[in-house]
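The numbers here are math on the coordinates, done by the rules we state, and not lab data. Only a predicted model underlies this, so the values are computations on that prediction, with no experimental measurement involved. Cβ atoms are built from the backbone, for glycine too; each structure is taken alone.
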Structure 1
Amino acid sequence: MLRSPPEPQSEEISLYISTYYSLLRSSGEVRVRAFEEGHAYSGSSLHAGALAEAPDLSAFAYAAARLPASMPDVDSIILGQSHELFEAAGYDVRQWKIAKTRGRRRPLRIETETDSDSDSGADGRGKLAVFIASASDIDDLVPIVTAYQIEWNKIHNRLRSVVASPEAMITIVRNPGSLASALGVSNDDAQKLLDAFGAARLERDGQALYDRPLDLRIRMLAPSYSQYQRAAQRWWSGIEPAYVKATPPRRPPVYFVSSNTHALANLVGGYARSHADEIVAWARLRDPEGLGDEVARVAALNDTTQLAPLLYYLLRGYIHASAGTSKMDEVRAFEASQGLVHLSEPGHIDVDAQIAHLRELDPELLDPRLKMPGIERLKRSDAVLVNIDYPLGMAAYHLLSRLGQGVGEVRGIYIMGKAATLNGRVGDVMLSGTVYDEHSKNTFLFKNAFTARDVAPYLRHGSVFDNQKAVTVRSAFLQNKEYMDAFYSSGYTVLEMEAGPFLGATYELVNPRRVPTDEVVHLSAHTPFDLGIVHYASDTPYSRRQSLLSKSLSFFGVDATYACAIAIVRRVIELEIARLA
């Protein structure tokens, strides 16, 4: 029997959301300090120390990793949906520098007072332009910026009270013990800050932390729902030529996947396995992350299945060890020759896509765990696998909706993503058949194409839990203990950000009306194609000690990622082989 989900948000979180949306309707700039009270009293599980005097370095490191490294030079943040909106407001963002972050993929442009003869405008402040693809970008960015400012100012005040001079800061930030003593935190917490920033960046930012407090401002440029749809249209326009390729009698059928771009490319593109000797030699010479001996040991076994995960993980470092972009170009050209085309930022939207015409894949270059009887039949397939680099929150709805309008028959929709687990451990895999979506307040019921036996054979370190129930949250920060307790007591154990929007778009692909709100939606009876959702755990909110939110999943994370990806690609191949039989 289905139990109704609890009230999706606590009063404090609801008040916080209402506060920043109402204030951002202003046509001018809004001080981030206006959000601080609502943020602090929301009791965010990700920012448990917001009200404490001591800095919460876990929250600060998490926020800093999702903002550009040049953030200390910024005083003003402008949110907009297109270049046209920015330019109409007087911001020539095409001339600003491109900025990147480690923990979020969204287009950013930055102009600091040293970048322009005009000193970044009349007031001389640095500006950061943020392109938003959906309302989820607002729900994600505002708490991140607010947490960053709260903790920055705590650190600033503490440093000013105990450090004698800016010069003394250099010595302090180089030593975790000295940094911990100055900030009044544990050595472990101080090390989190050093790990998140890196010594060089922290040394530079340490001076800014000492010199001045933050008083950030945010301005949102006339957002509209139609602008989100226009952005999705630009994105699809950048993908469509590679999908159609020529003008066939009808548009090719599609297996749609939302995952990351490295897993699928490594499994079907074949570059890493074809260049195993070079990657192994590089790893033994450079010993990245201390993996050199392990690579040598596994390579000596001559077991391609054991070696593959190491090759896939090391490929990124191997590519970036070469100066310039020639090695990446070489990889992309190799993959294209094997039938996998990579499209970077199609339509200037920061959600990459990959197109694989199944008949062009070389079975000899596929990961050995994908090979199965009848795979030679793929040479007769007319289907196309479209993989996109998972979008954030509601952007998933807009992009899948637009793709659904432009492709032929949909034969499968498969979603892979990271999630927080309330009952498992980092590296586990969760398979849900029930999803409560905070955006639409719908409870979606569907038959998941995957069960534990589809993933478990390829997972070495974690466990697989199927028949789970997931909650699509608005933001990682917009959860507190009361919130998680309420869902956990109703059997919801997975917290993630994309499944609900994807399921909303799926509903509209097979129904003659828009997705409803606040209903129980049964998808199983009306969906003529395969539907599967898999999540791997990257965080355990009930145990901050295990949390990986402030750092990369590293090699350990490859295990769960590839177990999920293998299950998805195997499912596509199995269905296509059966259809062609």
Structure 2
Amino acid sequence: MKTPQTSKQKRRSQTVHQDLTRDRWHGGQLLAFSAIDGSTDYDAGIVARTSFDTPGIDVKLPSTCQVRFSIPTQSETAIASDCFSVQNKQTTITGVFLDAHHLLIEGPCSVLPDTDEISYRSHDNRTLIGAASHFDAGKIDTDLDNALEQRRQWLNTREIPAQLDGSTRRTLYKALSIMKSQVCSPAGMIHHRWTTPDRWPHRGLWLRDSAFHAIGWRHVDAKIAQDAITSILDVQQDDGFVAHTIMPNSTSEMTQPPLLALGVKLVNDVAPDNAWLKYIYPRLSANIEWDLVNRDSDGAGLLEWSIGGDPDCRSSESGMDNSPRFDAATNMDAVDFNAFTALSCEIMGQFAQTLKLNDDAEKWRLRHEKICRLMRERLWSKDLGFFVDYDLHIGYQSSILASSGFMPLVCGAADDAQAARLVKHLGNCRTFGTAFPVPSVAIRDEVNYSPDMWRGPTWININWLIAFGLDRYGFTDLAIDLRKRTTRAIERFCEEHASIFEYYDDQDQLAPPQLKRKGKCAPEIGPHHQVIFDYGSSATLYTDLVYSMTH
């Protein structure tokens, strides 16, 4: 007969991982089986997240199901991406993903399934929840401690810089746990392991995000970093086009920021692999050629994002979905598109030299110089002291100051005087010198500025790129300061909410879950109207910042 709580059960919060332990329950943390431990299943795999109202799990895929725990909110919890424990003096509840289709829970809980796609069985203080199409009721008798040991092994064997402690150490372990959950097995058209922004609701592979994922993964597992990029090119079309969203059996019809070359360079810097570079090079080349041919409608040499009619997402292709940059424009030479393309050309020239393709190296050098020159001529506003988009329809520069205007720093397009004026904006309280810089829109833009996604909040990927650009121009102290402020903000909110978020309040007044997303903060409507929890690129770039600043 089982005792209410054995000494072994009492140790399980530490068994999951000590640095993931919190003193109370937190909602919004994603749970899923990782391809690091076995095969995932895009169609029938279980994906869940911790509930907000009371301790429990909300299964999101393959269908919805609520699991509630009989334990107070103020209980000690340890939640990794594929196992968890919550306990007080009387009760311990432990859960672990056995595989992609089964979640085993030991301890008092109740299950409220909504559809026939979820099956469950309860017996002897245990509950097994699984995808009905793959449900194996016998797994309820699985050795729980052995399963926990298998799930925790990867996280517990990561090499963490010895000097890290406190909130930085805890946040890094949280970031690594998020990263683990987002590695998926080859599926359909995708022939390599791939990464997804957050498992739910963004289930697919995303072009820009995958480049950022690789940048963080390079410190942890170079092969996964390579796979994160190679998997995107598995689904490249014959003409070079790469979709911005890729599912195992379908793709979107638009592209996204061309940052793959940067990802390849940074991965290759820490794990040189000429065979991989040789494989990747022609595919990257074809993708950049596609952009140059298909996103320059006036033939003047600068590129334009695709802009649509959805007011909440007028340019998903840019990655800045609802930025006021796109509110009135229908076609414009875009600062960030051209900066990323120029940077890609510069990096491709370096790759060509490594591969001894001298003619290619010269071609890429000339392209880099041309795009940078055109950006200085058409996209620099002397009056504003900033790079802005150029509206092709009206033949005039945009008046919107967005964080995209700093991107010419990453490719070297700004001359020294322009770079100096750009940097002044980082300390200007009327433009980008906010409590937690860098806001996505200048604060002086009272009509458009708000706590809504790309209309004000600070994004980790943009801060990472700006710091990268500051380093290029020798503003080392500013780059270090921006990186430190970025990591401190991520750590503080991770301590408070046990999550790493999609974006943050530039005014440092609202917690991330209170920010708007595409017009409202209304999670009751759906996941796309609240900031995304356990967000992949924020976690991977935080990981990169921590490892880079401690080496």
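Key figures
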item: Structure from which 4.0 was derived, distance in nm of label points 7 Å out along Cα→Cβ at positions 244 and 468, options 1, 2; result: 1
item: Among 1, 2, structure where relative contact order in percent (Cα under 8 Å, 6 or more apart) as derived comes to 11; result: 2
item: Per distance in nm of label points 7 Å out along Cα→Cβ at positions 108 and 332, the highest-valued of structures 1, 2; result: 2
item: helix-only ellipticity at 222 nm (-39500 (n - 2.57) for each DSSP H run of 4 or more, over all residues; to 500) from the coordinates reads -13500; which among 1, 2; result: 1
item: Among 1, 2, which structure scores highest (criterion: mean projected area of the Cα convex hull in nm²); result: 1
